[in-house]
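Structures follow.
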Structure I
Amino acid sequence: MALFGGSFNPPHIGHVLSVAYALSAGLVERVVTVPVFAHALGKRLAAFDHRVEMARLAFEWLPGVEVSRIEERLGTPSRTLDTIVALEAEHPSWDLRLLVGSDILGELHQWHAFAEIERRAPPLVLPRAGTDVAGPLPRLLPEVSSTDVRARLGAWAKAGSPLAQRELEALVPRAVLGYVKAHGLYGVPAEPAA
């Protein structure tokens, strides 16, 4: 079982490809996707309920994937180690692995008790374009981030250009982009209800 945590603010195609690759390559049989409840580094996030729903929409078509709200009931700020401990208590038969993109490797000094995280849920690191990581795998994941997607959403909301919309459609799962539009997230005007 892989734990795939993140802000998912919003989820993008890199997130989906990470999970799809881990499952299809047989690295794990199942993935529990965990949107962060309260970011430990104080990042501003869209409402938790929106991010959970967008994660559900992004991953629902992949068999063996569940989206968990576990961090909602844990203390704040959300910490990966606390999530791992809680998942181990709820599912003692799970052999957890932490699924991450190589972009987080430069941030490990900011993580709480990473050595303990490594011990409890050894990381599965997927190489991402734009990062310099040695290893046998090619750069599997595109160079895309939620920060970039939010900036593009804001620019698209202001300019409304068809090119910007096509770029977003290539970076964000269609169901997630529809949800963003329907709920007026990230500066995009909410579409009127039909």
Structure II
Amino acid sequence: MKLRFFVLPLAFVLLSITVQAQTGLYLNPVAVRISNSVADTGPYAFLGQNSKSQMFYGANLGGYHDFTHAASLGLGIDVRDAMLRGNNAGLNTFSIGVRLTAKPFAAPYKFYVEPAIGMGRTHSPNSPKHVTKVQPQIFAGVDYTIQKHIDWRMVEVGYSSLTTVNSANYGNPITISASHLLHISTGVVFRF
């Protein structure tokens, strides 16, 4: 008998959380500055021979599902694929992350942070050889509600680290550390 008094309120709480779930899809342009402390001088240099940094451009294609988006806080997941090119080299990253949102103001701004983990695949500009490595990432941004189902992603900034294809992978005696990636993006999000 006492179990019913616990299960019924729990069911109402879970139902209210499910009713507030929300899904968003986005395809946004992204610019990424990739840098390394050591210049690769070999033929497999991802950033170009003797270069320590390079700009890459492309698109983020992804979606999120917020399991809850109560009045001020939300929790969900985000799945994304970034396709980037620069210096005739390529980077493709697929990642899954936890999405934490906050809406502290009455205005239509929604702030979010997303720690994520994924796989980054890189190929050098002068060779078809590629390397796939684990890529930890973190993103933070602000979405502004334009209409009921459309948000403007005002800005998204991200940071990640990735061991890219390099000449050390193919016999060059130089040691190349993981590259640092600084992401910046903007665009439109469609919510359902």
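We did not get these values from a lab; they are worked out from the coordinates using the rules stated. All of these numbers come straight from a predicted model, not from anything done at the bench. Cβ atoms are built from the backbone, for glycine too; each structure is taken alone.
Of structures I, II, which gives -12000 when helix-only ellipticity at 222 nm (-39500 (n - 2.57) for each DSSP H run of 4 or more, over all residues; to 500) is computed from the coordinates?
I
Using Cα Rg over 2.2 N^0.38 Å, single out the structure from I, II with the greatest value.
Looking at the calculated values, the largest one is II.
If distance in nm of label points 7 Å out along Cα→Cβ at positions 21 and 141 is calculated from each of I, II, which structure is the one that comes out at 2.2?
Label of the source structure: II.
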